[in-house]
1. One of I, II was used to calculate helix-only ellipticity at 222 nm (-39500 (n - 2.57) for each DSSP H run of 4 or more, over all residues; to 500), giving -10000; which?
2. For which of the structures I, II does the calculation of P(r) over Cα pairs in 5 Å bins from 0, in percent, for residues 150-197 alone return 5, 18, 31, 23, 13, 8, 3, 1?
3. When you work out mean count of other Cβ atoms within 10 Å over residues 46-53 for each of the structures I, II, which one comes out largest?
4. Who wins on mean count of other Cβ atoms within 10 Å over residues 182-189 among I, II, i.e. which is largest?
5. If mean count of other Cβ atoms within 10 Å over residues 222-229 is computed to be 14.1, which of I, II is the source?
Structure I
Amino acid sequence: MPSCAGKGSEFRVPDRMPGAQLGGDMEFANPFEAEGNWYRGNLHIHTTESDGIHTPDQAARLYRDRGYDFICISDHHRVTSVKNKPEDLLIIPGAEMGRGPVHVVGVDVSAGFDAQGMKLQEVIDRINGQRGMAIIAHPYWSAITSAELAGAEGYAGFEIFNNVCNNIKGKGYSTVHFDEVLQSGKRILGFASDDTHCEKDLFGGCIMVKARSLEKECIMDSLRKGLFYSSTGMSISGLEVKEGKITISCQASESVNFVGYGFMGNLVCAEAGATLTRAEYQVKGTEKYLRIEITGKSGLKAWTNPMFL
């Protein structure tokens with residue numbers, strides 16, 4: 001039986017994260033060097049128990065039939081149970097708590113609650129009080145400012161891509177928020193999700209998690225450590241850090257963007273008529289953080305979590 005860490009009281013990115021190092025100056029949790037297997041998951045799904053069109057049983061079957069290994073059904077203010085769960089699908093209990101601009105997905109919580117009148121920090125604290133993991137939902141769509149996100153404490157990160165917000169309002173991407181919060185010095189993670197309500201919301205955003213086994217404790221441990229990448233359809237096959245150079249291998253893509261603080265980083269583009277499956281970046285030492293964003297010809301994307309200097 002694999003050994004996985006138990007629940008934490010709240011999310012905290014450790015000062016020294018396991019994984020690759022660059023001369024002791026840059027550290028991050030590299031899922032491509034971690035032990036275990038890759039598991040596909042989605043952490044934001046609604047059913048007929050709140051405002052979705054699929055029953056819990058239908059939602060579970062849809063995701064499993066599409067090749068997902070785990071999901072978190074996050075109906076509003078309540079934890080939903082699945083009566084006829086597919087045997088090979090892990091279901092992590094969860095709920096989305098929010099009214100107005102405040103929407104936070106609580107992953108691995110025991111109960112939902114109505115967040116009417118509550119401030120963002122109050123919702124996060126209450127999720128942490130259940131020893132769950134707090135992920136702020138769709139900040140761009142919710143009009144949550146980067147300053148508000150930078151001022152909050154104790155949350156794992158937020159959705160840098162939300163499929164339903166992209167479909168209905170064109171506000172699915174919150175990567176500018178991500179960079180502004182990272183530039184403030186906060187260490188957070190980026191998540192892609194579906195926020196499924198109807199058919200067209202299915203299978204637009206997912207996370208690929210490296211874990212020792214498909215058990216809730218192992219998946220949650222990897223999530224808390226940042227041992228995953230997010231995707232709207234692009235895949236990453238390798239990430240190596242050696243002698244000050246970052247090398248990423250991926251599905252054939254149009255561009256690979258190494259994003260750092262301010263003007264730091266570099267955009268690597270494929271030549272006309274060609275594609276990229278590999279890109280390199282030489283670390284300068286002043287980036288403060290680096291994250292990698294891959295874009296395919298069809299506009300599909302993948303994102304690594306940030307590496308912190």
Structure II
Amino acid sequence: MENLQFKNKDKMPIIGLGTWKSKPGETYNAIREAIKIGYRHIDCAAIYGNEKEIGQALKDSITTGEITREDIWITSKLWNNAHRKDHLPRALQKTLKDLCLDYLDLYLIHWPVAIKPEVTYPRRASDFIGLDELSLSETWEGMESCVKKGWTKHIGVSNFSMKKLDGLMKTASIKPEMNQIELHPFLQQNDMLGYCKENNLLLTAYAPLGSGDRPRGMKGKDEQSLLDNQVIQKIAKKNDCSPAQILIRWAIKRGTAVIPKSVNPGRLAENFKSLAIKLSNEDMTALSRLESGSRYIRGDFWTMPGSPYTMKNLWE
């Protein structure tokens with residue numbers, strides 16, 4: 001297994017199992033099967049609504065001796081309605097209880113967007129809290145307190161721009177160590193990749209296969225499919241593998257972690273076997289030419305009329 005190494009030498013397996021959209025009744029079996037296959041990195045989030053099922057699968061895998069707690073890397077994320085530093089510890093404690101764990105390996109701020117504590121998904125502008133009222137630095141103080149309490153070993157962010165990362169770096173006593181962002185050949189984010197290398201930040205690629213199973217309301221008109229792209233299919237045929245395996249290996253070859261989601265045993269195994277794929281420089285060059293700036297998870301659900309969040313200030 002290839003790994004990404006943190007500043008304190010902790011190692012995170014470079015391929016993980018994503019769990020967004022894993023449905024009740026399917027998640028438990030997917031986690032148990034993934035562990036049998038060899039996955040040792042599970043990516044979770046409170047808002048996914050399946051952490052209790054994941055927790056039961058982890059507990060059972062540890063009880064049966066398939067793994068120890070130390071064998072497996074667990075990431076989770078803080079939802080937008082718990083950004084106040086006095087609310088944040090309670091949110092993490094619930095995640096730990098649901099996951100049947102004493103600590104996380106990595107805890108991320110899910111979005112640089114704050115909403116009121118009683119709101120799960122905003123429906124109107126008044127559901128939001130602007131960053132001028134509830135700053136990211138306050139939220140980060142709460143994240144740091146969770147490290148000091150031993151509830152998580154590492155902290156980071158998700159969906160953050162370079163400008164927002166710069167802001168955190170200036171005030172943080174514990175620097176963010178991870179940014180989890182959408183990454184694939186249509187959205188390569190080369191500037192962010194360079195920024196993270198310069199600032200000793202690690203990157204995790206989400207939606208590496210294009211997240212084709214996300215809700216219809218999150219899909220754009222006439223959006224292009226990664227898996228159906230002719231260049232990707234041609235490279236897959238040349239390497240005697242699937243387009244999904246090419247996309248996963250592309251992310252790994254760029255030095256980023258990658259978290260494809262599946263609950264299908266065959267696809268779980270296929271995705272994991274991407275570790276053995278070898279992409280040539282010619283393959284990587286062909287893939288680099290697919291950059292189009294196309295974002296599948298646009299974030300426009302935060303930008304309703306009257307919201308303090310806009311596409312411009314979200315992604316900067």
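1. On the way: I: -5000; II: -10000.
Attributed to the structure labelled II.
2. Values: I: 5, 21, 28, 20, 15, 9, 1; II: 5, 18, 31, 23, 13, 8, 3, 1.
Among I, II, the structure yielding 5, 18, 31, 23, 13, 8, 3, 1 for P(r) over Cα pairs in 5 Å bins from 0, in percent, for residues 150-197 alone is II.
3. II
4. II
5. The read-out was computed on structure II.
Every read-out reported here was derived from the displayed coordinates using simple, explicitly stated rules and does not represent laboratory data. For clarity, every value in this text was computed on a predicted model and none was experimentally measured. Cβ atoms are built from the backbone, for glycine too; each structure is taken alone.
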